[in-house]
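Given below, in the form of structure tokens, are the structures.
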Structure I
Amino acid sequence: MITTKSKGKTMPLTKLDTAAALVVIDLQKGIVGMPTAHPAEEIVGRAAQLARAFRERGLPVVLVNVSGAAPGRTDAGPRKFSFPADWAEIVPELEQNADDILVTKQRVGAFIGTSLDETLRQRGVTQVILTGVATSFGVESTARSAYDYGYNVVFVVDAMTDLDADAHRHCVEKIFPRLGETDTTSNVLKVLKEVQAQ
């Protein structure tokens, strides 16, 4: 099993809460088509495996897409969102289900400016399992809010990627162990099976 080391300790998923939700960040047509540090089809494939497993167990699946940006000025210049009509569509490989929660955001993270926190609390969710793109942007921002809101946070590090390999690695090795637990798709699926068997 691949785990992340933090101060000499491994940080795998220790427990799956009874009310856990999978939150998939920005796996949409326009973003998955960008050049990423890891093959996008592999990231999407792992996220799709997790989504199927969560649905089979009646656990919430949250599919997040982005359709705009915060208005603040940045060194990168103004952001213009004039993209093709299907740019924000969730990739078909995720097999979006009628019971899935769709969150469309216009900020970096999935909590600010959306009803995600309220929606999760209505379902009694106490733990969020994060996947998606980009590790250092949408995933990290969502994780920081989730942690601040009091959720147990789990990062499925082989089901996420970034446009920059160093940014991805920095988040996984330095940031995420301070916000939650880090693990792999195969181990999260294994824990889900073990919980179902109990």
Structure II
Amino acid sequence: MLIKSLVVGPLEVNCFIIADDNTTEAMIIDPGDEPDRIMEIIKENNLKVKYIVCTHAHFDHVGAVAEVKSATGAKVVIHKDELEIYEGAKDQAAFWGYELEPLPEPDMFVSEGDKLEVGSLKFEILHTPGHSPGGICLYGADVIFTGDTLFAGSVGRTDFYGGDMKKLKESFLRLMSLPQDTKVFAGHGPLSTIRQEKKSNFFMEEI
């Protein structure tokens, strides 16, 4: 499995590119900005992008979706409960003083338990609301991509539209029940593991 990460945009979002080494089939998670840099990695590795997955649709995570979809033809994937946030991303960006290209219609809605496959790699969709209504994590191959649900040492905020502290606590506890050696690739900040988060995440004291 190939995992490439790059930090994009003024809010320093982690964009991940995951590919099957043998088939070079790939997906891009959270292309928040800087589509040229994202596409440079795609081209350097001769990847065939199948999916563009948004762990949630806040503007800093979807800012390059339109350009990357135009360049790759990949399917844009979101959770069905995130559609309102996705459709409002341009207005949210404007509120924060940023411009956002109009987003393409999602090609595919996923729900709890669905699986996305790229080559021989399979990732299960975990619906983890709290930071946003349709927040998702992608779990498989001993790794999890958590978007803004879980960070190293922290969690996503709940004061945006659609945020829900009760649901975030439930989602956090669910993630803490995963195998301890699972590597955590978050939407912002450094790599961690479930074991490390159970030891040191401040949110453990909030639940």
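We did not get these values from a lab; they are worked out from the coordinates using the rules stated. All of these numbers come straight from a predicted model, not from anything done at the bench. Cβ atoms are built from the backbone, for glycine too; each structure is taken alone.
The table below gives the values:
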item	result
Comparison of I, II by mean count of other Cβ atoms within 10 Å over residues 71-78 - largest value held by	II
Structure responsible for 14.0, with mean count of other Cβ atoms within 10 Å over residues 39-46 calculated and labels I, II on offer	II
Structures I, II, by relative contact order in percent (Cα under 8 Å, 6 or more apart): label with the highest value	I
Given -8500 for helix-only ellipticity at 222 nm (-39500 (n - 2.57) for each DSSP H run of 4 or more, over all residues; to 500), calculated: source structure among I, II	I
Per distance in nm of label points 7 Å out along Cα→Cβ at positions 63 and 119, the highest-valued of structures I, II	II
Structures I, II, by distance in nm of label points 7 Å out along Cα→Cβ at positions 135 and 151: label with the highest value	I
Test item: mean count of other Cβ atoms within 10 Å over residues 31-38 calculated as 15.5, pick one of I, II	I
